[in-house]
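Read the figures in this text as sums done on the coordinates, not as results from a lab. Computed from a predicted structure; not experimentally measured. Cβ atoms are built from the backbone, for glycine too; each structure is taken alone.
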Structure 1
Amino acid sequence: MAAPFQLLASHPALDFVNTLDDRFEATGPRELLESYADLLAFADQSALLGSREIDALIERADCARAAKILVRARGLREALAVVVYRLMDHDTAPLAGSLSVLERYFKEAQEHQELEWKEGEASWQWGRFATDLELPLWAVAKSAMGLLTSPDVRRVHACKSETCRWVFLDTSKNHSRRWCDMKTCGNRMKARRFQARQ
């Protein structure tokens, strides 16, 4: 399995946006989703899929189709990133093109869920689609749809470090979280301010 991801966003959809690292660096971004195996590792680590589903997908992975799915996953990520960053910049009308892309992925995810009845209650499951190679893509889309259609979307912020700007869901009591991770970006910014004062 691929190297572990830093899941600091408090929401899988936002952690997925952060899989393009250094997004705003002048030297260019760094791709963390380099293979279909990385996509599976993300889905596993973020608990979007269970280990049984992951194992089944590893066994069935077809190189050509997996490569196409990886390209589609990155497309979903970038459409989500455009919408999320525009909302944080207080642009209440995200780009229509990006919304159309998200809508397509969201509908696709919904179409591949089945209503199952178990122990006296109904729930949406992947059912016969649980071994389809597109499953991690649909799982991410479902997570993103849940976030964007909930009031929680108003609590999405970006790291205050200009060289980072990773997104996260502010779950702090007073909604004052500023950094993706205090140990890295927070301390780095404190050090820079200290040096500037000297």
Structure 2
Amino acid sequence: MRTRTEILDEIRNSPEIALLANDIHSIIESERVERERFYNLVHENVKAELINGNIIFHSPVRGRHWMASSGLIGKLIPHVNANILGKVGIEKVIIRLTRNDYEPDIVFFRKEKAVNFTGNQLIFPAPDFIVEILSEFTEAYDRGDKLLDYAAHGVEEYWIIDPENRAVEKYLLKNGYYQIAEKLHNGGIASTVILGFEIDLQEIFGA
């Protein structure tokens, strides 16, 4: 995986740099139009994301997906609320990053970031912690574009939950990129960002 610095160096050393700049400007403008269309299309009954200029609609999830989600949030939300740590959002929270708009499965905002959120707010900034639960359709995005994009926008901790293989991967931000901190198939996993939060994998996946 090339770093942003390596990509910029390649562009900087290209004799076509001015032409590339024009092409990039055209892409950004076309995506601005598509982003406006995206906001006109999405509503409470549709789960969709804008990824690299494309509107991606998501199909209903399998049982193992929502069961894993329920197992995690059933313990996460009470912990966050009891300790006044911030806000937890589930599935339909749109986070707006520089280029893309995502609806992660679970997000957490520290109270310092969430204090100014309003009841009518539709678009939210990058959270401090994100969980994505893999499916056949989403895995390429969750391990690809989202892994890069969440890191680039300062999401400090990212969990990828694989319900089919009953595994949880924990990624932590370092120098603008994620490094995998652990991958577990059993036992407990603790969050670095959400103070005091720990959960056994059986509570996520069931016995």
Ranked by distance in nm of label points 7 Å out along Cα→Cβ at positions 19 and 115, the structure on top of 1, 2 with the greatest value is 2
When percent of Cα pairs over 22 Å apart, for residues 51-154 alone is calculated for structures 1, 2, the one with the largest value is 1
From the coordinates of one of 1, 2, helix-only ellipticity at 222 nm (-39500 (n - 2.57) for each DSSP H run of 4 or more, over all residues; to 500) came out at -11000; that one is structure 2
Output 18.2, 60 (Rg and Dmax of the Cα atoms in Å, calculated) maps, among 1, 2, to structure 2
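Using relative contact order in percent (Cα under 8 Å, 6 or more apart) as the calculated read-out, with 15 as its value, let me know the right label among 1, 2.
Details: 1: 25; 2: 15.
Source structure for this number: 2.
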Mean count of other Cβ atoms within 10 Å over residues 11-18: greatest across 1, 2 for structure 1
Across 1, 2, distance in nm of label points 7 Å out along Cα→Cβ at positions 75 and 163 reaches its greatest value in structure 1
